[in-house]
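Taken together, the values in this text are just the output of simple stated rules run on the coordinates, not laboratory data. Quantities reported herein were computed from a predicted structural model and do not represent experimental measurements. Cβ atoms are built from the backbone, for glycine too; each structure is taken alone.
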Structure I
Amino acid sequence: MDRTLQEMDSDEDIRVPRLIELNDGSRMPILGLGTWKSSHLPPNSVQGAVEAAIAAGYRHIDTAYSYGNEVDVGRALRSKMRQGIIRREDMFIVSKLCETHHAPEDIPLCLNKSLKDLQLDFLDLYLVHFPVGLKKVGDELFPMKDGKVLTSDIDYVDVWRGMEALQASGKVRSIGVSNFSILQLERLLALCRVPPAVNQVELHPYLVQADMIEFCKLKNIALTAFSPFGSPARPPDEFKCGTDPHKLLEDPVIAQIAERHRRSAAQVLLRYHIQQGVSVIPKSDKPHHIIQNTKIFDFQLSEEDMTTLKSLNRGWRGCRIEELKSHPYYPFESKG
């Protein structure tokens, strides 16, 4: 049987645990495979990426209803289980509640669809994908009318009560949120029965979010970083000035640090997160990158390296979803 990342190179680990203990006692691998924006890839590439990740030792896979790839993720999991490479209990599988399913009656329907597509009986972690809800119009993920997104006014606190019910049912082990602001977390903590175990947000040296990191540590909420490379696969129409000025993987400062450690820029960026106790879910469909991304536990960034990386902060956010910024629950500052 393939060894997991928790078992590999344990004698070489440098001050970073492979697992993060959540506030409900569950343990989440600090490194996972992200699958956001994988639905546009060639057929079977998502399944192949997940299979390659499992073979490389990944035991944390992140997906979502709205990614449109849960069937492929489920096929990969089932394939590796049939081969005897993994058991269900070896894996930490994360999915997310779709924004169009915030109504109380729709919350369990969304989960059940994800479980069916993933061929699983339960999820290890289920997240509220975004605090702003959208109206449910057929199967549309981003319903629009007259050029405007159709949002709902459902309170995310009410959505959270539905998440608590899912956890009580046993179909999800842990529950959390994604893209929530500090103010939204504070309000949720004041009104919830079960505190969120995780907040999954965009984090990288161009979007340091030091206040968020400090707040979540204080409140014992684990952080997961998505788009740790600044989402380099963003389509060109997202570049407001014609060319992309935010290429983390090509930043000369990061390149210098990488050269000094004889690592890639991607490895430096991933190490930057786990060294802060933040779990990270890089996306790749290339097996050599998937393997390379695991080689982050046998070197350490100096305090000077970390300070330098944080000094690159621009408050720049790749995932803005500006179509929703007029909604009262929009979580991002206008500058971000």
Structure II
Amino acid sequence: LRRPHAYLAAALALLLFSPVIIWNFQHDWASLSFQSSRVKGVGDNQFSVHELFLHLMVLLTPVGLLAAAMALWPRTERDSSTYARKRRLFVGVFTGMPLSVFLILSIFDSQRFHWAGPLWLAVLPTMAWMMGQAGDLSATARHVRAAWKPTIMICLILYGFVLHYVVLGIPGIPYKFLSERYFWREATNEVEQIVAEVRQRTGQEPIVIGMSKWSVAAPLSFYNRGDEPMEIRSRNMFGDSGAMYDFWYPSESPTTRPIIMVGIWRHDLEHTTKIHDIDRMLLQPGPVQERVVMREGKRLRQVHYRIAEGYLGKNP
């Protein structure tokens, strides 16, 4: 603590995050309230320690998880120098302590796969350093070091295959497995056409409602770059969680303006997790329809949508 580096790092972190802190201060700490509401987990009250270790094994690979455990467990390293002790202290504070929090929380509730990802950033340099060591190593350390080469080779091939499949596809392998979650730029163009058709038919500006917590309203807003911006809301209009839209648009008054509901799946447009029949909240709801999204003559995905003549409110 006598050196200035730690204080300079803290000052730099404060400077980088100051816009976020200022915005939250001006908006009743909205981001912190949203994130802290899920601090215990997803809310299913299930014992999930085994799932946490499975997630870590997938995230780090089995060899990487074992190497991380060796970095966290001082007895596996024979070096007792001051530098080694400082390195182990750094890893223990910035990886071991956050990991212990996840372990405790996973006893009482399930954790998302990606939540524990950032805590491994502090241990990655130590894992990389361990790969290049060739001195007086324990038997376990030698086995882990030998296993890194095939692990890295397998990961490179696997990652290359998956990324190529996601971006360009693989001939002969169906693409539908991931298609509904991607190509939102092209899907937004289709939704803009639907909005233009409804606007021309009714003479009114329709309200577009994304019927998913995360994956519809946000990408539509991001890719909507037309001359006439769409008015986009989320499924919290139907009593379900709309994530950040709960804060931006907490309520919507009844209206006779056209409603265009957009969803990933057909059932998203028929009911939510809170309301089994959303038709009673709509004025003259139409059937669920779909548009096929194309690019250069190739089918990318489909968009499900439903048009109603108005919105009656949460308690019609």
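If distance in nm of label points 7 Å out along Cα→Cβ at positions 69 and 301 computes to 2.4, which of I, II did it come from?
Values: I: 2.4; II: 3.8.
Structure I accounts for this read-out.
In this comparison of I, II, the computed figure -14500 for helix-only ellipticity at 222 nm (-39500 (n - 2.57) for each DSSP H run of 4 or more, over all residues; to 500) is attributed to II.
Out of I, II, which structure matches 50 when percent of Cα pairs over 32 Å apart is calculated? It must be structure II, since only it matches.
Given -0.65, -1.08, -1.30 as the derived value for log10 I(q)/I(0) by the Debye sum over Cα atoms at q = 0.13, 0.17, 0.19 Å⁻¹, for residues 29-204 alone, which of the supplied structures I, II does it correspond to?
Values: I: -0.65, -1.08, -1.30; II: -0.89, -1.16, -1.24.
Going through each structure in turn, the value belongs to I.
Among the shown structures I, II, from which was the value 13 of relative contact order in percent (Cα under 8 Å, 6 or more apart) calculated?
On the way: I: 20; II: 13.
Working through the options, I get structure II.
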